[in-house]
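Structures follow.
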Structure P
């Protein structure tokens with residue numbers, strides 16, 4: 001007596017097919033699970049035994065071998081329970097269905113109820129790619145599963161519903177991308193003054209340039225950064241589904257409506273976060289905050305308060321837009337294409353360099369050095385836009401009439417992005433910040449006069465070659481915002497002004 005059931009597990013943020021083979025032969029009652037199961041899969045035998053008996057079925061008292069193929073891959077999680085139980089019932093002739101082209105995933109409770117699992121979107125995407133057009137899933141995962149179109153979904157709540165399933169084709173679900181109406185309304189116009197900072201934010205959004213701002217408490221650093229996503233374009237269907245899949249794997253999907261969220265994700269972890277929380281990790285690697293910010297914004301407020309060990313781990317993801325976690329038993333690569341936004345005070349008290357009659361810095365040079373030493377040169381060098389923010393000189397300055405609303409600036413961003421997408425149509429990148437060194441001369445040539453300005457800045461500021469190239473990329477974005485086909489001297493001059501941390505003598 002033999003049965004083969006198709007199931008799947010999550011590896012990283014993708015689904016991987018697992019064939020559950022069940023063989024029942026005469027002999028002393030014994031169950032063997034082979035194919036590198038982890039502890040959760042080995043324990044499934046007891047859950048399945050109780051679930052079968054409490055659902056009105058007979059558990060076969062014979063020699064049972066359960067193979068999880070491919071055998072060389074370690075299996076993890078509890079999502080194989082339903083497939084194992086179905087294989088046992090099919091092999092013992094208690095079910096009469098044809099399970100071809102059918103994927104079964106779900107966890108079982110001892111009384112036979114089918115419990116929801118994480119990562120259902122990744123598993124259904126695998127089913128769609130593998131041609132398994134019928135999917136049996138926990139009912140509590142049904143709303144989430146409807147985000148994947150062109151699949152026949154059969155949600156169940158209990159194991160005894162397997163006999164009653166009728167494989168009748170149903171209408172495939174249709175995707176609906178909608179804005180999150182419950183999201184707090186944020187607008188860049190809420191920030192009083194700070195027009196230079198808003199300009200830097202506009203450039204960051206248009207070219208996907210990482211940005212960091214420094215300034216005393218109360219100047220609006222956090223308010224600005226939290227409004228950065230309002231300048232970004234909405235996600236298209238593919239990107240929205242990719243983000244939802246990541247949140248599904250992490251178990252963070254919420255809501256009662258089956259819809260794709262079009263807003264880019266915004267993540268703002270606390271500075272006490274661990275390396276595993278930021279980058280991802282665990283014995284079974286799980287996505288961290290940089291992956292949850294994929295196609296969106298990662299905001300690190302009070303940057304020097306983060307552990308230096310945590311911050312240094314950002315260097316590779318900022319360059320490669322992925323993060324690879326290596327464990328003894330597996331290597332997992334998570335996507336991490338995010339826009340980094342950061343802010344910090346110039347010293348522990350916040351007023352170094354901004355002394356006034358009412359406020360003055362009370363920090364010693366040792367304290368300032370210890371505070372700033374957490375921000376290494378290689379990390380700061382990877383942040384394109386570096387800006388100082390100061391308090392407005394007067395109320396008159398804050399009351400100047402500037403149309404800096406998010407909706408107005410977002411129109412400029414969309415125009416600049418359209419120019420970039422047309423320019424890089426045949427390339428494997430889409431934004432100016434992603435320009436490789438080999439293509440700088442092709443897509444961002446510098447005129448002779450601007451080249452002299454760059455050479456002067458390179459010598460005067462002590463720029464690295466990475467900083468030099470990032471100025472050129474920023475200038476390319478500034479030219480796109482101005483609708484200019486070529487980079488001009490004024491574009492380079494403005495770009496140099498956004499490398500403020502290179503101009504400051506570090507303590």
Structure Q
């Protein structure tokens with residue numbers, strides 16, 4: 001007869017192994033901040049004193065909901081069992097406080113109180129005690145008088161949580177940790193800092209980072225949402241992924257260097273429940289290249305899509321499933337080609353010309369009948385356009401007499417057709433036809449049809465062929481019109 005038996009882990013060996021689970025100092029503290037955000041804190045203070053290794057301290061104080069006895073008991077367990085709102089909470093795997101703290105310090109002390117309670121609770125977890133007893137032990141109960149005094153001094157309104165990390169034996173760089181934390185938190189929690197949460201590091205209030213440098217001329221190239229269907233509990237579930245693509249200004253060699261505009265920081269910044277979990281990633285959607293140094297993007301999604309995006313309990317990145325990758329690649333890749341061109345050279349932004357309005361109206365009217373760009377079998381872009389979003393926008397750019405007659409770009413879900421106003425064809429034919437409405441519209445329809453054919457066929461195998469065709473086509477017209 002087979003009987004079930006307890007199979008408890010060797011606590012001393014396991015706790016030592018868990019200390020090397022892969023957290024770095026900053027990601028561990030960010031996980032503790034997650035708990036404060038989930039507890040509806042509006043003020044979070046980090047106080048870091050690491051000058052004396054024998055008396056070091058990292059303290060995180062928040063004015064959130066605080067914890068009752070059960071929640072506190074679970075918070076200091078590996079694999080805690082507490083309720084989470086998956087659509088908004090930053091933690092959900094039950095590994096945050098305990099695992100994050102032991103990756104930095106041997107001793108964790110928690111003081112907490114809810115608004116409804118009259119009692120300040122205290123709990124302590126000490127790795128030395130766990131290894132000595134070879135058991136996952138902790139202390140928990142009402143705070144003593146000294147602890148109560150500390151709590152009420154730091155949280156005079158009477159509710160919230162204070163985390164003390166002592167015996168910080170795994171700090172990688174004591175002198176620079178506070179500065180690095182301030183920089184990272186300003187970026188990682190930028191959406192929360194832009195709303196109703198204030199975070200301080202050593203009493204200095206943090207300002208949210210704008211990765212696109214919009215205050216210095218950076219631009220959002222496109223901002224779109226894409227539906228993603230996944231299977232959860234045997235049922236199909238549809239959610240959306242928001243993608244913002246941006247182009248940073250060129251500040252020159254030194255200016256770019258000072259601002260961290262380089263190969264390391266180019267790419268996608270992944271934001272889960274409004275909290276960044278990965279920065280400067282390619283996600284397999286592009287290959288790092290100097291031409292992409294001024295390219296940055298944000299991908300927003302709800303924790304409902306954790307499985308489809310391959311989020312692990314450390315929340316330190318994503319591993320896209322094939323279906324999600326295909327959806328993003330099909331929509332984003334055509335735009336990345338244009339962004340690379342724009343980053344590689346100075347491009348004059350296209351300006352809308354009034355004479356193109358009738359052309360746009362006609363194309364919009366018939367867009368549902370057109371085989372518009374849909375790389376790799378996506379549904380037509382026009383079918384998912386918002387009511388105020390035209391399927392095409394016409395403009396001009398100054399590309400030089402020897403450049404192509406036009407450039408075709410996919411920006412979000414809109415095809416941008418930009419005439420090269422320096423080419424003889426534009427100067428002698430397009431501009432000269434503006435008074436003849438039928439001819440002007442006909443030329444727009446012609447170049448738009450060429451543009452959507454180009455974008456539809458622009459896969460890696462045909463890019464060189466299409467580019468060569470356009471070059472030869474433009475060269476021949478240039479020669480004939482001179």
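Source structure of the calculated read-out (distance in nm of label points 7 Å out along Cα→Cβ at positions 7 and 303, 4.6) within P, Q: P.
When distance in nm of label points 7 Å out along Cα→Cβ at positions 319 and 455 is computed across structures P, Q, the figure 2.9 traces back to P. Here FRET efficiency 1/(1 + (r/R0)^6) of positions 271 and 431 (r between Cβ atoms, R0 = 25 Å, to 0.05) was calculated and came to 0.30; which of the structures P, Q was it taken from? For FRET efficiency 1/(1 + (r/R0)^6) of positions 271 and 431 (r between Cβ atoms, R0 = 25 Å, to 0.05), the value 0.30 is produced by structure P. Of the structures labelled P, Q, one was used to calculate mean count of other Cβ atoms within 10 Å over residues 231-238, giving 8.6. Name it. So the calculation was done on Q. Structures P, Q were shown, and mean projected area of the Cα convex hull in nm² at 27.8 was computed from P.
Rule-based calculations on the coordinates, nothing more; no lab input. From a predicted model like this one, the values you see are computed outputs, not experimental measurements. Cβ atoms are built from the backbone, for glycine too; each structure is taken alone.
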